[in-house]
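*Asks:* Structures for review follow.
Derivation of every value follows stated rules applied to the coordinates shown; laboratory data play no part. On a predicted model such as this, the values are computed, not experimentally measured, just so you know. Cβ atoms are built from the backbone, for glycine too; each structure is taken alone.
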Structure P
Amino acid sequence: MTVRIHKGKAKGRVLAPPSKSMAHRYLICAALSGGSKVCGLSFSKDIEATLGCLKALGADIETYGNSVKIGGLNVNNEVKTELFCNEGGSTLRFLIPICLLFGKKITLTGTERLFSRSLEIYEKLCFEQGIEFKKTKNSITVCGKLSSGKYKVRGDISSQFISGLMFALPLLSGDSEIEIEGNLESASYLDLTIKALADFGVVIRKSEKNIFYIRGSQSYKAKEITVEGDYSNAAFFEAMNILGSEIKIEGLCDKSAQGDRVYKDIFPLLRRATPEIDISDCPDLGPVLMTTAAALNGAVFTGTRRLKIKESDRGAAMQSELLKLGCNVLIEENSITVCKADLYSPTEPIFGHNDHRIVMAMAVLLTLLGGEIEGAEAVSKSFPDFFEILNSLGIEVEKI
């Protein structure tokens with residue numbers, strides 16, 4: 001799908017979409033309970049993938065509007081041999097340890113891009129425990145049972161591996177601990193996991209030395225819960241405010257554990273000179289911070305190494321697309337410099353790189369300049385009605 005975005009200032013109220021990060025976590029916890037209700041969902045492609053996989057693992061699922069009744073997932077379920085994860089990194093990495101509770105051969109499939117992203121932590125873990133782990137260009141097959149005990153996991157690849165273990169280890173009979181090796185990046189995402197677990201009655205303790213203690217033989221308690229608003233996607237509307245729009249964003253929790261809430265502190269910095277900002281704990285904000293910096297004074301972003309292994313190589317993607325607007329981007333091993341520029345309307349379409357955050361970040365700039373985005377359907381991964389909301393706020397968006 002190609003969209004043409006016309007120049008304009010957005011004005012009005014918008015309800016922040018539900019947090020995709022929390023929705024994944026609540027659905028998994030709820031599935032592992034006897035029966036729970038999760039409200040306030042948005043059925044993006046990623047959330048549909050997680051629901052589909054949980055159903056394949058034997059969870060009972062009923063959908064009512066934007067709510068889901070779900071539960072009953074346990075190791076005695078009859079499971080399907082194949083789970084489709086589509087492009088969902090959270091879906092895949094969260095569910096592999098849960099698959100290892102069953103001791104059965106299960107294949108998880110998805111796009112080639114998904115399986116090009118790192119799975120080495122699980123591969124190493126399975127090798128050490130004598131569990132089958134077979135990877136192809138668009139699948140992995142596992143067979144074997146996860147054991148309780150001591151785990152050492154690198155903290156600089158993805159917190160999703162650690163979260164995945166946190167969902168599964170409390171259900172084993174023995175106690176476990178997870179020791180983080182090296183720097184722990186995206187630590188706020190682990191806070192979200194620990195909060196979700198606590199909401200469903202599962203307790204994980206953390207020491208000052210980045211060791212997580214997990215008591216065995218715990219159980220997930222039934223609960224009715226509502227997904228909070230998403231700071232990650234609300235950031236696109238706040239970026240428009242920084243650039244001159246007047247949007248009141250509602251539905252965000254002031255006490256949220258979401259790491260991307262730091263955009264409230266970062267955006268004002270982009271008004272000043274050319275700041276240096278570490279985004280190692282909020283990498284999903286990278287694209288929208290880059291576009292905002294391009295429209296203001298430029299910036300140097302550090303802690304960017306992991307942007308290469310997202311839905312696209314986000315640094316390279318932003319470099320390519322911002323150049324079409326007259327902005328140079330310099331990429332180094334763990335930093336990205338967005339140069340100050342006099343932006344102009346692009347003479348060729350922006351390419352979405354099959355990455356929802358690239359599409360939405362570039363859409364923010366095109367509200368100032370006008371232009372077209374090819375591959376705009378990528379927003380369905382996390383925010384299916386993004387362009388409809390832009391239209392409701394007074395930004396004319398045409399599907400062409």
Structure Q
Amino acid sequence: MPDESTVSKNFRQQVIAYVGSKTGDQLSKPGLILTWLLTALGAPAATIGLLVPIREAGSLVPQMVFSQFLRRFEIRRGFWVVGSAVQGLAILGMGFVALFLTGKTAGWSIIGLLVIFSLARGVCSITGKDLLGKTIPKTKRGRLSGLASSISGWVAVAVGIFFALNPAKSLPVELFATLLFVAGTLWLIAAFVMSRLIEETSETTKEGNPFLDALTSLKFLREDKVFLRFCIARALLASTVLSMPFYVVLAHRATEGKAAGLGLLMIAGSLATALSGATWGKLSDRSSRKTLAIAGLSAGVIGCLTAGISELEMDRLAALWIYGGLFFLIGLAHTGIRLGRKTYLVDHATNDNRARLVAVSNTLMGLVLLASGSFGLLAGAVGEQAVILVFAILGILGSVMAFGLPEVE
């Protein structure tokens with residue numbers, strides 16, 4: 001581990017870089033911003049349905065192969081730099097699509113750019129965790145992630161307030177294109193900042209085929225029982241993020257799709273991250289296992305509450321505030337799960353196997369997310385309330401599984 005002065009500088013550099021990338025994420029969320037944009041552009045429903053699966057799974061599934069390739073290099077920050085730059089360029093491209101294309105052409109163009117974005121995001125994800133473990137000591141990792149999440153969340157809150165106070169029933173496409181331009185620029189700034197990170201060399205391996213080596217990484221599931229249990233818990237707790245679009249559907253229906261509804265959801269989700277990120281981060285540094293368990297149980301209870309409330313009749317104003325509050329609460333739980341599982345995996349792993357464990361975990365998670373597309377069909381058959389209830393039960397099971405994990409701090 002580097003000396004204290006180097007750690008302080010690396011901490012500062014990574015906070016700035018992560019604030020840039022996380023704020024960019026907030027300003028280009030597929031479930032809110034890109035969904036609204038494609039709807040406004042008259043894109044096919046098929047393209048809208050692909051946004052979230054591609055955004056999430058596309059960045060996770062290839063990571064086992066990439067992790068093997070990454071192990072061939074002693075210095076790895078360059079991969080994060082390039083990945084962040086590619087994400088920025090892809091988002092800038094979406095902004096130009098919004099300005100100059102419509103209909104099917106716009107929809108599939110944005111899907112194509114999202115594929116590129118998602119693959120680059122996967123590169124940054126696995127490289128970022130590897131760099132975090134190499135440059136920041138255990139007791140500060142959760143705090144770094146939580147601080148970056150909080151700052152980016154406050155920026156998104158400001159944007160949500162603008163939407164909520166906007167008197168227009170609909171918002172111009174040019175406004176959302178501007179958001180994408182700002183988001184893309186933030187990723188480019190993050191790439192520049194991360195290029196200045198002070199990184200020690202890693203052990204390397206140049207032998208073997210990355211694809212075959214990726215398959216051999218599955219041995220960790222057999223040899224490391226704690227890691228296997230963590231992967232199962234993570235898969236169950238993914239029910240929280242998967243349930244969030246169905247909260248949006250219920251809110252959209254109850255508020256008749258008004259711009260104020262979109263703004264309030266943005267405020268609620270972002271405020272949840274901003275207010276809880278630092279707190280969850282500190283708790284994760286003390287016990288990431290308990291963080292996962294508490295957040296997962298909370299998500300389950302909130303889901304059950306939402307399924308019940310959604311059956312009640314309420315006027316549009318009441319629905320606006322009630323669903324905004326529920327979205328805020330599920331956002332709190334999701335932030336805890338995200339920070340807890342990230343800290344747990346980084347702390348459980350060693351410098352030699354961290355990249356490989358992250359890759360295996362993320363690849364399995366990507367497959368789970370791809371399979372989760374079937375829940376959209378389930379919602380059409382039994383309703384969003386039933387899907388949220390199923391996800392709530394899965395979250396509670398994930399909480400129980402996480403509570404049984406050993407401490408790693």
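*Asks:* When distance in nm of label points 7 Å out along Cα→Cβ at positions 93 and 141 is compared over structures P, Q, which one is greatest? The partial results should precede the final answer.
*Replies:* On the way: P: 2.5; Q: 3.3.
Looking at the calculated values, the largest one is Q.
*Asks:* Comparing distance in nm of label points 7 Å out along Cα→Cβ at positions 149 and 349 across P, Q, which structure shows the greatest value? Please list the in-between numbers first.
*Replies:* Numbers: P: 5.3; Q: 1.8.
Result for distance in nm of label points 7 Å out along Cα→Cβ at positions 149 and 349 over P, Q: largest is P.
*Asks:* Another question about this same structure. When distance in nm of label points 7 Å out along Cα→Cβ at positions 317 and 341 is calculated, the result is 1.7; to which of the structures P, Q does this value belong?
*Replies:* The read-out comes from structure P.
*Asks:* Relative contact order in percent (Cα under 8 Å, 6 or more apart) was computed and gave 27; which structure, P, Q, did it come from? Could the numbers behind the result be given before it?
*Replies:* Values: P: 21; Q: 27.
Going through each structure in turn, the value belongs to Q.
*Asks:* Of the structures labelled P, Q, which one yields -28000 when helix-only ellipticity at 222 nm (-39500 (n - 2.57) for each DSSP H run of 4 or more, over all residues; to 500) is computed from its coordinates?
*Replies:* Details: P: -10000; Q: -28000.
Matching structure: Q.
*Asks:* Also: Comparing percent of Cα pairs over 35 Å apart across P, Q, which structure shows the greatest value?
*Replies:* Max of percent of Cα pairs over 35 Å apart: P.
*Asks:* Quick check for you: by mean count of other Cβ atoms within 10 Å over residues 237-244, which of P, Q is greatest?
*Replies:* Q
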